[in-house]
Structure 1
Amino acid sequence: MRAIVIGAGPAGLMAAETLAMRGIAVEVFDAMPSPGRKFLLAGKGGLNLSHAEPWEAFLSRYGTAAPRLEPFLAGFGPARLRQWAEGLGIETFVGSSGRVFPKEMKAAPLLRAWMRRLRGLGVILHVRHRWMGWTESGALRFARPGGDVEVTADATILALGGASWPNLGSDGSWVEILSGRGVAVAPLKPANCGFDLDWSPLFAERWAGARTGTVELVFGEIRQRGEITLSATGIEGGLVYALSAPLRDAIAAHGTATARLDLMPDWSLDRITATLSRPRGSKSLSTFLKKALPLPGPSLALLREVLAPEELAETKALAAAVKALPLVLKRPRPLAEAISTAGGVAWAELDEGLMLRRLPGVFVAGEMQDWEAPTGGYLLTACFATGHGAGEAAANRHQRSTAPEIT
């Protein structure tokens, strides 16, 4: 059997390893000059491999896709992923937030060790090969610097990623190819993304890149605590990413989404109101606020940017805004800037082994599937898990096809 894996990110490389461990000849094709480009960039600030929270809470992070992902996460979930990394010589630890990291906090050592293992298993890597679809005869067609090449395969695993960070290889070009074969693909949308509020030029110039300190972001029944980073056009950062899916969907449905920002989550409204009710004397409003409330500069600037002058001057309105500052989000940032991608190959198109029903022998893994998850290790875990699941399913299919008949 000859198995072809297209895409050398975590899902693709895990599929390749799984197949090779089953004794199957595997070749991996990738459009970029080297494997794992997005994986390496994601690990620059500390590679968040997985999360150690209880299983039910962990599974809930995948929303409506959780039932479809559950068997794959059960087969290659957080604990198994940590064992796998340690088998590569990469020690992991659980941080105070429950996130799982390599001890060295970098992606490069893990990727180097992984590629050594894959080479030892006989996996062949072809770089600078961009997948262009199938020929009329059913061969896989790749564009490469020396000219197009056609490759035949007994099993193909597609692990081409979503469409975020396209400069690293995942540009979503596969959507047109699969759609042309009749495969239903849910529209690709930004996930774990920032949002635009269209600040005034003065605010954007002064505060872009600043962080608010600990706040709570509230949308509907969802309340999350953390920090927000102010961008030139709006807000971003882990706290925003955690709510990006409902915020994005609300904007799509209603044109805008209004979130509320509690700038002082540890102070009650009554305490803030009482503090702001003290005599101001000759102090300017800005000076009074700086002395009365322990608010950092970016938070004070947000109040002045969002509130009308009469609201700033009225004690009760100002106190209420400190606890629930309305942020009218106008649009998510473009998909190319997002950390990850929502949408993808519809689950109805995939069988229980992640094989395309319309294209027998072709499997789909990772972000190409229609699921999304917040940052915190959930994205990578599902990519590893579905890559492993697709590899196992492809190997099992080959095993069934070559098993001798019992008479």
Structure 2
Amino acid sequence: MESRDFDPGRDADAMCRIWREIGWLEDKKSHRESLSLYLEACRTRVCEVHGEAEIAVSTLPGTMRVLDQELPLSVVAGVYAGRVGRQQGHATTLTAECVARDAVEGAAVSTLGIFDSGFYDRLGFGLAPLGRSATIDPRSLKVPRATRPPLRFGLDDAEALHACHLARRPIHGQVKISDARRIRYEMNFNEEAFVLGYRDGSDDAISHFIALSPDGKGEHGPYLVWIISWSTREQFLELLGVLKSLGDQVHGFRIQDQQGISMQDLVDRPFTWYRVTRDSPFQKRTLALSSMQNRICDLPRCVEAVSLPGADLAFNLQLSDPIADHLPGDSAWRGVGGDWIVRFDATSSARPGRDDDLPTLEADVGAFTRLWLGGQPAGNLSISANLRGPAELIDALDRRYLLPTPRIDDNY
């Protein structure tokens, strides 16, 4: 299989066809414009079948916050294949190629959204922690209604909305996508979406906002909160107050737990609402799923980002990386598999080699990524994932490798 860069003049019609066949695109002007914006923002490689583009992978640059540092990130924004390009291995190989390209150019981590668990494990991706989303009646929120009317934002405000989103409250695991066109193409794609928020401060910049789109038909919702950006407690509660003010007409909205904050804490009588609305289109419930996966692309840089004073952990890491099986022999980057000496302390490090005086942890890169980022403790991963080691080492990791639960708090 040979791939090449996406060519707008040559491939635009084929990309529209692929997205229609997948079911992501309707044949209307706003969707075609949004796809064009998306392809302008992304870096895309394509593979041809029968002389035209049939499989493509798009990536976006960004950062992932690890404790107090932001690591360069490759966001695999889309992997898509038309109907005659399925089940031939091309999408896997092309994704591996794009991850390798971005790793060579400096990405320390790669991340992607998944259609289901398992497929991207073959490229070394490991599941992100569970993300919880709740369906809530606005009237049940334990916050006051907004005391000032919000502003309405549109496509002309896309860059300012993007700047606000980048400036949101920082948390461990947070993903920031660099290109401002990302918000523009998402807003343009969903014509029924609306954005409400506020401008505070001397520079009149957008300080906090919430973006919603219909998740059903009719005036009563439910609505999906697809972006929410805020930096302070007061801003977050004000946005929830805006949602509450819609409660005279809207009967439900779906929102992810915000930055580790449980929405159940902010709902009055959540179990009563669940019982009353059971089997209703507006059923109030909480759903927990892991819809994203991550993988380390630069092990030394990722380990160095973790400062844990007093952890005093040192071990050999025998790391396997299945992405190497999907890369050509002349690839400049072949994953991070091999033997490493890893130390976690105030100054952490990972260097190639082996120390016979240290215990050995065996893992694939997906499992180790989950441990490194703090998504799961070593003891759990030794049961559910490909991670093994002496009981004393697993126990030491469980007791001393203590990170906050990572919160990606974005969708892609």
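Nothing in this text is a laboratory measurement; each read-out follows from the coordinates by a stated rule. On a predicted model such as this, the values are computed, not experimentally measured, just so you know. Cβ atoms are built from the backbone, for glycine too; each structure is taken alone.
Each of the structures 1, 2 was assessed by relative contact order in percent (Cα under 8 Å, 6 or more apart); the largest value belongs to 1. For which of 1, 2 does Cα Rg over 2.2 N^0.38 Å, calculated from the coordinates, equal 1.14? Going through each structure in turn, the value belongs to 1. A value of 6.0 for distance in nm of label points 7 Å out along Cα→Cβ at positions 244 and 316, calculated from one of 1, 2, originates in structure 2. Here mean count of other Cβ atoms within 10 Å over residues 92-99 was derived from just one of the structures 1, 2, and that gives 14.4; the source is 1.
Suppose mean projected area of the Cα convex hull in nm², for residues 204-379 alone works out to 12.8; of 1, 2, which structure was it derived from? The read-out comes from structure 1. If mean count of other Cβ atoms within 10 Å over residues 44-51 is computed to be 16.4, which of 1, 2 is the source? Going label by label, the one that fits is 2. Here helix-only ellipticity at 222 nm (-39500 (n - 2.57) for each DSSP H run of 4 or more, over all residues; to 500) was derived from just one of the structures 1, 2, and that gives -10500; the source is 1. Given a value of 0.4 for distance in nm of label points 7 Å out along Cα→Cβ at positions 340 and 372, point me to the structure among 1, 2 it was derived from. For distance in nm of label points 7 Å out along Cα→Cβ at positions 340 and 372, the value 0.4 is produced by structure 2.
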